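Values in this text are rule-based calculations from the coordinates and carry no lab data. As the structure is a prediction and not an experimental result, all values here were calculated from the model. Cβ atoms are built from the backbone, for glycine too; each structure is taken alone.
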Structure I
Amino acid sequence: MTGIRTIGVVGAGQMGNGIAHVCALAGYDVLLNDVSAERLEAGVATISRNMDRQVHREMISADQRSAALKRIRTVTALTEFGDVDFAIEAATEKEDIKKKIFDQLCPVMRKSAILASNTSSISITRLGSATDRPERFIGLHFMNPVPLMQLVEVIRGLATDQETYDAAVSIVEKLGKHVTNAEDFPAFIVNRVLMPMINEAVYTLYEGVGTVESIDTAMKLGANHPMGPLELADFIGLDTCLSIMQVLHDGLADTKYRPCPLLVKYVEAGWVGKKAGRGFYDYRGDVPVPTR
């Protein structure tokens, strides 16, 4: 499928607006969808701010920014996806929500169109089997923040055909990203390694081995990580971290993937990280302050 011109992105949140951003800069026409005009306005505003930063850093020109923004069209109805060549679902990391989106997309999209999920942990085979085109379904796991991170995990489901894989790789390469092939096992490569580390950091806090600040400082200075694991968890979203750990625990049936009770408690409290104003740090003041 060489004639991919229009890419649809479902979800204008943290991941979706980033995917729309890089697709528009790469020359694709982008249809960006979310459930409300307010969310779409916020998503486009984020894209505009992030492109302004790129212009300021001389990563792109002002003309490239203007042209890319003109390529993005926003819609609140998935019925508008009839002319989309390649759709990427970037909704919350909940399997039932993703399947509902596919239920709405499949009757609208052309039979030749490809459907992808940005899931960071859920089985591509299982998601694809819930659609009318499992052979034209693939996983594209972008890293956050999308405009800056260079990696995209490409995950084939059991039924994904070669043409779909080739088309997906072609798009990722046109975006200037590096492809890593991952097998269709829970959490793929990056989150299979990263999330248990974050979960262990939460256990370390839960058991009183260290404070939020000492744990993050230890990993930044002791392991040369650019961001501490608890700060990173807040950035990703504690709800997303918990969902991925639950997928790992359920899918692999190994107690080493049991989500830390403290992580569960924070999510239950609604303290899910930076996007909520509070997580392992409180972001409501001028400087983030540890909450524990």
Structure II
Amino acid sequence: MQIKTVGVVGAGQMGSGIAHVFALAGFDVLLNDISEDALAKAIALIDRNIERQVTRGKVSAEDKNSALSRIRTTTKLAELGPTDLIIEAATERETVKQAIFEDLLPHIQPHTILTSNTSSISITRLASRTDRPEKFMGFHFMNPVPVMQLVELIRGIATDEPTYKTLLGVVEKLGKTAASAEDFPAFIVNRILMPMINEAVYTLYEGVGSVKSIDESLKLGANHPMGPLELADFIGLDTCLAIMNVLHDGLADTKYRPCPLLTKYVEAGWLGRKTSRGFYDYRGEVPVPTR
């Protein structure tokens, strides 16, 4: 089937980025959130980010205006009903995601494809709570969405071939690259990335290195663009912990045990950049390591 209209649930960092790339690619987007304030901030952020692309010569001013005109907002989940494709990009908690899909079901069309931007939760399990497991997939964008080229496509056990092929075509239209992943905890990227970040936190916890020395070692010794602790702050330490818990619970292997120090930072509410403190303190002009 051809996708023309897209509903995005959640106007946070991921949801706004997803709305941004779909609108630029010519899709009509309806962005939903429970908060009018969050929707207003999302539109302002999309405006700034597309303007940055205009300044760099990647997008014309005309394309920017057209893209912004294709994005509408709503606080009513039911209004996403007529769209061809719905992408859930709410917080990384399974109960929240299940509630969203249950609320959507009475309003969507028979042809509507449901997807989740989850970074780790079972697609098969989420799909089983809907009336269309064959039309349900994981549609995992990387952060920041407008910059990162990869999209993980995750098939649940019941996902049919037409749904997969349709989303493959959508990714191509977005100008991104799809990586197909099987439905196992954390899929591909986070199955590899999160244990590395967790090991970096263990390295800090055990006193092997400081925040600065760990990040510099990976940047200069492994040619990573960001150190693992800096990256954890960027992702959000609560998200990192949630994914490690999914890996640990789903695979029952002690190598995925979340570092106690990561848990402690989350308990303190030091979640990284979004709270101005994590492994670095961002309240001054220059980030300062907190350990």
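Can you spot which of I, II the value 0.85 was calculated from, given it is FRET efficiency 1/(1 + (r/R0)^6) of positions 141 and 253 (r between Cβ atoms, R0 = 30 Å, to 0.05)? Attributed to the structure labelled I. Given 1.4 as the derived value for distance in nm of label points 7 Å out along Cα→Cβ at positions 165 and 189, which of the supplied structures I, II does it correspond to? Value 1.4 for distance in nm of label points 7 Å out along Cα→Cβ at positions 165 and 189 corresponds to I out of I, II. Name the one structure among I, II that distance in nm of label points 7 Å out along Cα→Cβ at positions 13 and 93 of 1.1 was derived from. Source structure: I. Can you say which of I, II returns 4.4 when distance in nm of label points 7 Å out along Cα→Cβ at positions 45 and 181 is computed? Derived from the structure labelled I.
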